[in-house]
Structure I
């Protein structure tokens with residue numbers, strides 16, 4: 001018995017040894033900074049002087065005395081509300097096309113996934129400025145039709161939509177997940193629906209969508225969280241300023257400005273925790289609403 005206990009203890013020590021890199025990263029790089037930012041959110045801290053406790057003043061300023069923050073929230077929610085549904089719809093449409101058994105499917109999957117690998121990079125954001133600038137490719141194409149296009153990026157009426165298009169262009173990840181979900185739907189259900197006289201649209205509405213609902217929920221949550229955290233496109237395309245009249249001032253970009261341009265680290269920490277609360281609330285609402293539109297195959301009435 002003693003030998004067995006010694007062997008188990010040795011296995012536990014070995015397990016913790018192998019887990020130690022992750023545990024060190026968790027406590028030193030994740031949990032520690034997270035708790036530090038929570039403390040700093042109740043202080044006034046500019047990196048030069050020690051943090052000074054001010055209680056809820058940062059949160060009160062966010063609620064009542066910061067019009068730029070309200071604008072950043074409006075821009076961010078607009079971006080999320082437009083980009084997430086469009087991206088998921090486009091990804092699902094392409095997944096349905098690829099699910100038809102095309103020859104060379106692996107090649108098409110790789111090519112269509114490529115934008116997701118490049119879409120968040122600085123180089124693509126710079127390229128996007130060249131495409132939608134006043135002398136960019138879009139206006140050159142419009143000029144061939146005799147249309148004098150605006151500067152899509154510097155015009156506050158259109159600038160947010162260029163970022164939405166860039167977001168939709170990064171459709172590869174949800175497309176692959178949708179395609180995997182489509183492959184799990186039994187073909188017998190489509191055959192039975194066709195025998196009953198259901199057309200393609202009816203089969204999509206009555207068979208594909210209900211059985212794909214768990215995958216839709218998964219993609220919806222992931223893409224919503226990712227959209228709220230979007231930073232690089234807005235920073236590069238707007239030059240780090242938030243665009244004309246703050247039309248592309250994402251919440252994350254404003255947080256970056258407060259922290260690293262104005263050195264208001266306490267206020268930036270409070271903004272980070274509010275963003276966490278917003279994302280948590282949206283995620284919770286998605287899961288709460290899923291009881292009415294997501295049904296799993298092993299559920300029993």
Structure II
């Protein structure tokens with residue numbers, strides 16, 4: 001058994017062999033470039049800063065089509081350029097960038113399996129040099145709304161029998177014991193818990209110790225054993241949409257699920273709205289102490 005779309009994943013060895021290929025643009029996508037890209041990156045790699053480059057400057061939304069075209073222009077990405085994404089947090093934000101690019105119809109884009117972690121673990125070359133490429137002209141298409149859902153759609157879908165929501169956060173986020181991972185202490189909702197009926201399959205269960213994706217057989221078992229099957233309409237979500245992009249990628253491209261979408265508003269939207277339905281374990285009510 002092989003991945004449904006093996007062409008969207010390349011190995012770290014493949015990337016090393018194509019460091020000087022003019023038709024390949026390597027892109028590091030980081031949540032924290034200071035702690036990652038600036039300390040050393042794949043030679044020739046440009047930076048996509050998740051906060052600055054992949055989000056709308058005013059609205060809570062992904063980057064606009066114009067922003068994407070400008071980002072590609074300064075990165076020297078032309079229509080015939082193969083884009084190789086990798087990044088920190090085992091490719092959380094690289095997968096988010098992949099989802100962004102697919103939303104705008106970008107076809108020639110892949111992920112480096114294992115991300116930044118695997119590249120460093122293999123002692124492959126790093127540099128602090130910031131590359132400069134000639135400006136390129138790129139016209140994006142889309143948007144492709146089949147890869148995304150919004151709050152009103154999520155509110156309409158979550159109780160439907162053929163829909164399965166996959167909450168890819170950690171178990172304690174799912175139960176509401178913690179509001180956000182320690183990496184993001186200020187980015188959370190007012191209430192903990194999960195969307196009613198959602199199934200918790202943390203994103204990290206899809207990867208091996210070295211950060212690479214698990215085998216197709218292992219991935220198939222992971223999701224199907226919990227009722228996440230191809231015949232259902234699947235919606236992934238997390239806290240801000242980055243980890244759920246990773247699981248969206250796994251389900252759509254590695255397993256070939258035909259109907260899988262990412263709810264990027266995720267828990268910081270759902271858990272902040274007044275009177276929005278939330279599910280979590282019932283609190284224990286203290287019993288009176290006998291006299």
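Readers should treat all values here as calculations from the given coordinates under stated rules, not as data from a laboratory. The structure displayed is predicted, hence computed values, not measured ones. Cβ atoms are built from the backbone, for glycine too; each structure is taken alone.
Assuming 15.2 is mean count of other Cβ atoms within 10 Å over residues 109-116 as calculated from a single structure, say which of I, II it is. Show your work: numbers first, answer last.
Working: I: 15.2; II: 23.4.
Going label by label, the one that fits is I.
Could you tell me which structure in I, II was used to calculate percent of Cα pairs over 15 Å apart, for residues 133-180 alone as 58? Could you put the intermediate results ahead of the total?
Values: I: 58; II: 69.
Source structure: I.
Quick check for you: by Cα Rg over 2.2 N^0.38 Å, which of I, II is greatest? Mind showing how you got there, number by number?
Working: I: 1.27; II: 1.04.
When Cα Rg over 2.2 N^0.38 Å is computed for each of I, II, structure I gives the biggest number.
With mean count of other Cβ atoms within 10 Å over residues 13-20 coming out at 9.9, pick the structure among I, II it was computed from.
On the way: I: 9.9; II: 13.9.
Of the options listed, only I reproduces it.
Taking relative contact order in percent (Cα under 8 Å, 6 or more apart) from the coordinates of each of I, II, which one would give 28?
Details: I: 28; II: 20.
So the calculation was done on I.
Tell me which structure, out of I, II, gives -7000 once helix-only ellipticity at 222 nm (-39500 (n - 2.57) for each DSSP H run of 4 or more, over all residues; to 500) is calculated. Mind dumping the intermediate values first?
Details: I: -21500; II: -7000.
The value was obtained from structure II.
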